[in-house]
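Values quoted throughout were computed directly from the atomic coordinates according to the rules given, and no laboratory measurement underlies them. All figures in this text were calculated on a predicted structure; none of them were measured in a lab. Cβ atoms are built from the backbone, for glycine too; each structure is taken alone.
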Structure 1
Amino acid sequence: MGLFRVNRKHKSDRIIGVIVTVFLLIGLVIIYAIGPMTANYINAAYGAERYGTNDFFIHQLISVIISLLVFFLVFKIPYEKVSKFAKWIMLASVMTGVLLAFLAAIKSPLANCAGGACRWITVGSLSFQPAEFIKLGLVLYLAQIVAKCKKEKKLDTIDFWLPFIVASAIAFLLVVVLQKDLGSGVSLVAISLAILFMSGISMKRVLSFAAIILVCGVLVIVTSSHRMERIMTFFGEGSSDESYQIENAMIAIGTGGFFGVGIGNSLQATGYLPESINDAIFAVMGETFGFVGLLVIILCFMFLLSRLLKISEKMEGNSEYQLIVVGIFAWIGSQVVTNIMAMTGLIPLTGVTLPFLSYGGTSMIFTAAALGLCLQISCYTGREGKHNENISSGRRFRGAHYSSRSSRS
């Protein structure tokens, strides 16, 4: 008696919702603790009252509320209705990147530039980072293209490679070259490689694609004096200015010891550690919560990523859903690994936020949207059934949210 794969709707993986909520609350607590310090430091640096004591916390709270709403909204909207617009979502994300490049070229005040890089579109007190939109657009578009080619048996043909390479190249060009955001570029590369790897195409093709990306990455680095300076600093030959942030990040983590100095007692957040509220939030949490706190946070991220892998494994009957989850896994996983390794001196310093914990709205909102989609997909994970089983029956799955392959077979 043969087996076939059944994909019936069942309860979602609620653990994902719990982890997302916990991360958002932890991030809110941290910003509440160090926000006033950051405001005081910036006000002193500019000699003006640019930020109120609770401004960062209020902005973060608004971002958290919007992120939760987006998370549950995406969870509720059937992806079948969204899927038909995947290429338009990708196009819209690309257009936001093009708009930012145009605004930066004409030196418009709407292009928010810092440190020689223009990465935000700002209107009044609102800001938008196109790179985060592009990540989501790339996941949805590549997943749809690959799934369609697999279904039509067109893998490794021009119909497969042309849109795959063009979409990946445009995303890389807009984010890494024009916005000078190598950290987000790492996530884009991870998304493309992960989806390509799971497409079923030969490993030789995957490695060839990876080699091309590696060459492009090296060219981007060697043609940038700032990036080369960071590479030299990593090997102990750079300037003291470039090593300042990583040295203070290590001091923050070391100061935290085993249990941390406690909420509101961070010294590095008072101005010693640059970007303490954004990219360096991991180091500040190390000082605040200590080794134990960082270990818990890392384990939570690992648990979240393991849930995504579990969902992907159970979606063998739907290539597009499986590839979406794999792309989101690569997106979030690469961002977490890059941030933590940069803050602990294991790789050259690069600017990338820690999902849900760093200050900021765009990254948090789009990451929440991505995980909301994964939560929806988790309702359709498959199991194996017998050919004589009545698949039209309304019986629900028994036991855990995910039925194992051996259960009831």
Structure 2
Amino acid sequence: MGAAFSPAVLLASAIIGALAAVLGVSVWSLLATMVGGQDATLPLGTALLAGALQAVVFVQVEAATRRVGVAYAAGVALGCVAFLLHPGPPIGLADGAAAGWGYGGMVASFAITGLMVRGAFDGLNLVEFHRVEIETIIIRLLRGFGIAFFTLSVAFPFYVMVVTSLKNQAELIANPLDLGIDFTRGFLTLTSSYWQVLTEFNFARYIGVSTLVSVSTMMITLALAIPGAYAVARLRFPGRIVLSQSILLIYLFPAIVLVLPLYAVFSQLGLRNSLIGLLIVYPATTLPVALYMLQGYFRGLPAELEEAGIIDGCSRWGVIMRITLPLSLPALASVGLYVFMIAWNEFLFAFMFLDDPRIFTLSRGVVSLNSSEVPRQYLMAGAVIVTVPIMALFLWFERYLVTGLTAGGVKG
């Protein structure tokens, strides 16, 4: 790698460093204000200049020494020095703010900036830019900023929800914007809202009801979807193509359009205000997407394996149970998880059909906490109880979900 860079290389490095520094400083200023309770402003001009200098130094030092670590350290050091030269405390904190938030945040911000600069230029020819290098840098930048944006968009509301659930009424009234956690209160005191929600507001019972409904919905849907999807994928019968292409037509109708006639019919049949009514509606709404996902996967399986099983004496059902299903475990896991999540989070039908608090699902029970008479921390604790189990399941079975969703996308 030579040291004579074209102006395009230096300009690109300056732009990347400036954008990365603004992102890092913005995130840290937000954390210092919302989590640390510090009074902070956002010094955008200084961040732009310091980040641009840091990136240019990184590129120059790496070209001269061919040592990424040295270039990274030099860039971070120069970025911090440039930021320290601006008037006032670092990261725009007010006078008297905690030094850890200021100087620690400054180092963390420019350490992240250095990582983003290094990632943008990794493996590229920096002597002169061509179209390939420019496109690669743009793609890497969009990916990095996109991941950071969506991570903050998801993580920050969840953090606010968790922190609010760990406070008492006096703390929320005194400073609603304080998102710090006072760990000196002790574990039992911090989690008192959860214990009260589980006991006094019957959320322990709601967890059991939601688990029963979700698991039952998943089992009913899979029991109906497996033979249905196999028939569409493997058997030949009149209307098979039309049926295969029209499976998802039910999703053209909003749920609010369906809930009103269902409410009237279920009221006349005595199925309203019962879990049986939900166990009829939920599989009906999840079955089309389960059929669609499974039939695509079944088409991707080698038909020769099933033909060999039939030649060996297996019935069609035996082929499904002994050959097709064992090979379809990733798809079955993804479909089961998808159906479980829909049933766990479903609110509209549960809200319309259930009136008896003894059979409320979790999503229906959370609504009972949304009242001016109920402290806000209880509502947030209930929301956390609803969110965490399904989040843990999703993270645990993510690999199966991705495999199942992409299966059958080429074949069939």
**Prompt:** Who wins on Cα Rg over 2.2 N^0.38 Å among 1, 2, i.e. which is largest?
**Reply:** 2
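1, 2: which one has distance in nm of label points 7 Å out along Cα→Cβ at positions 46 and 246, as calculated, at 6.7? The partial results should precede the final answer.
On the way: 1: 3.0; 2: 6.7.
Value 6.7 for distance in nm of label points 7 Å out along Cα→Cβ at positions 46 and 246 corresponds to 2 out of 1, 2.
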**Message:** With relative contact order in percent (Cα under 8 Å, 6 or more apart) coming out at 17, pick the structure among 1, 2 it was computed from.
**Reply:** 2
**Request:** Identify which of structures 1, 2 gives the largest calculated value of mean count of other Cβ atoms within 10 Å over residues 110-117.
**Result:** 2
